[in-house]
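Trainee: In what follows, structures are represented as structure tokens.
No lab work stands behind these numbers, since they all come straight from the coordinates. Small disclaimer: the values here were computed from a predicted structure and weren't measured. Cβ atoms are built from the backbone, for glycine too; each structure is taken alone.
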Structure P
Amino acid sequence: MAVVNVQDLQKIYELGTQRVMALGGVNLTIEPGEFVAVMGPSGSGKSTFMHIVGLLDEPTAGRYIFEDNDVSKLSADERADIRSRRLGFVFQSYNLLSRTSALENVELPMIYAGVPEADRKRIALEKMEIVGVGALRDNMPNQMSGGQQQRVAIARSLVNNPGLILADEPTGALDTKTSEDVMQLFTRLNAEHGITILLVTHEQDVAAYAKRIVSFRDGHIITDQLREKVAA
């Protein structure tokens, strides 16, 4: 069973009297355990593709099947349920609540999913240990570096054991050394835990950590390549 299967995916935005084609018929399959980087210049369609895969936007035409669920046939509530239970998100800006501890930030998706409090704390601490920030459980975001905040955000994306993690420019706000540390963490999560990752980036050195690179231009996939050697 593929994690993501999109068929002739199209997205057209209506801007006044103009019709802008963001995606012009994209076909792509992502299998369990893959680590895929999506690249392309601004306006190429990569972010639109990410938003549709993350159930944050809907296509104008085409099919999107996520883990055997035909998304077009689901209600808004059903899509929200899949988004909260089966998808993990990591953003460039971390999106941590500023007045909430690291542990409480990691617990948030489980609160929405109705996980009992005792289980929430246990699972959150387990994921924080996996990504190397267990000792920061009581720290507030302003008491952590950018790299530490991103690791907390990654732990948060793991707590519901998602079928897919979507990482949108996850190193965009980090310096080179911290970016390398974060990408090595993604590589380890993929290799050791079998987590499927879809990463959007405009940086070639970041994409080099993925096993497969898909390049977008003008709403179309122009290359889809498996890498022989992945960055260490």
Structure Q
Amino acid sequence: MFLFYTEQISDNTLVITGDEHLHCSTVLRKKPADIISVTDGNGYIYTSQITVIAKSKTECQILDSTYQNPIIPEISIAISPTKNISRLEWFLEKSTEIGISSIYLVMTKRTERKTVNLQRLEKILISAMKQSLQTHIPKIKIVSFKELLKSVQNQYDQKYIAHCDKPEMSLKTLYNSDSSAILLIGPEGDFTKDEVNSALEHGYQEVSLGNMRLRTETAGLAGLFYMRYPKI
């Protein structure tokens, strides 16, 4: 099954535009009367029949719809944007395929990249969602370190911060797979001692991801994998 994506849904019709339309009409050469599957990124898959293929859009009639529940428990990663943006994009793609709920791009004292193209990153999330046949787009938000600690204070059952100063307990040991969790991953230069202490004061537990030093994006993916598949 190939999934298309659109936000333009009204009553029993939907409209596909932009790159999705070009892929449908030009690359896959779909024609009127063809049946396609479309998701809105909010859990729904629409079985749709193409009615019109115009220059800039594909119009469809919705024949049926199904809803897929989001992956539970909710698991989120707060990660500092990497200096090399391609590494962050790789993390977004792979974490979406594994099954992540939310991604916080957290600006820390040692974060080297202070700006990102959020629109481009959202496109990567949509593409990865479709590739892995999921129907929920991970939420993505840019926040400062202090804002993150305050904004998610009561949102997650488990809160962890991974850093390189040899925490005694591993994430594998502490993580409870029955409840929601967020994991903080620092920049290339790691969190400062003040940031670690501030996280601990907000109820976070410091954890290790193993004996090897991992790149920021690798640490984020490893932490997500440990939590999403704790029994492997």
Structure R
Amino acid sequence: MKKNKKMDILYEDKELLVINKPAGLLTIATDKEKERTLYHQAREYVKKQNPKNKIFIVHRLDKDTSGVVVFAKNEKLKLLLQKNWEEVAIKREYIAVLCGIPKIKKQRIENYLLETKTLQVYTTKEKKGKLAITEYEVLKSNNQFSLVQIHILTGRKNQIRVAMQSIGCSIVGDKKYGAPKNPIRRLCLHANALEIIHPITKKKYVFEAKCPDIFKKLVES
């Protein structure tokens, strides 16, 4: 594992750069923020190795979500990964802390999602929106919070956040989707594991980013 002062690099080779993104950092630039992004940090990092080096974003996480993010070092691989992401990303695992305790400890949630003009995602009737499939299992809980493991089978915007809201247990810190509490001043959602198949070599990669200790502390008391 390579170390970098600014980035928590989980894996690196000639084709891939995988980083544990901190919460509160954009993955890519927006109209309002161009430089304080994970992409900018990754770009500066590879260019220090060689000014001719390039970096390409493959997927993204919400600003307030932490965890595994994959970059490609050439455009061909980036395009192949993006084009076939639902097939090559064979496992996408998250850890979250929820407000309250889900009535069902383990289940699959299937929602159809649409987005408002104000960028709020919500559930709708079948076929009107995009199908989102989310599986979760409660790992531990106390009288206030639940630590859950989540697998997503689709990659829709705000999918996990809407799914948890739909069962009456919004993610801690997620004011946008109904959370009444934010005791640690961040969204308690972390992409802790990603398993992919290289679209050319068919080699399997497993990338893991340890669950933040503060998540576990919330359910220990």
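Trainee: Figure out for me which of the structures P, Q, R the number 15.8 belongs to, where mean count of other Cβ atoms within 10 Å over residues 72-79 was derived from the coordinates.
Mentor: The value was obtained from structure R.
Trainee: Assuming -8000 is helix-only ellipticity at 222 nm (-39500 (n - 2.57) for each DSSP H run of 4 or more, over all residues; to 500) as calculated from a single structure, say which of P, Q, R it is.
Mentor: Q
Trainee: For structures P, Q, R, calculate mean count of other Cβ atoms within 10 Å over residues 16-23 and state which one comes out highest.
Mentor: With respect to mean count of other Cβ atoms within 10 Å over residues 16-23, the highest-scoring structure among P, Q, R is R.
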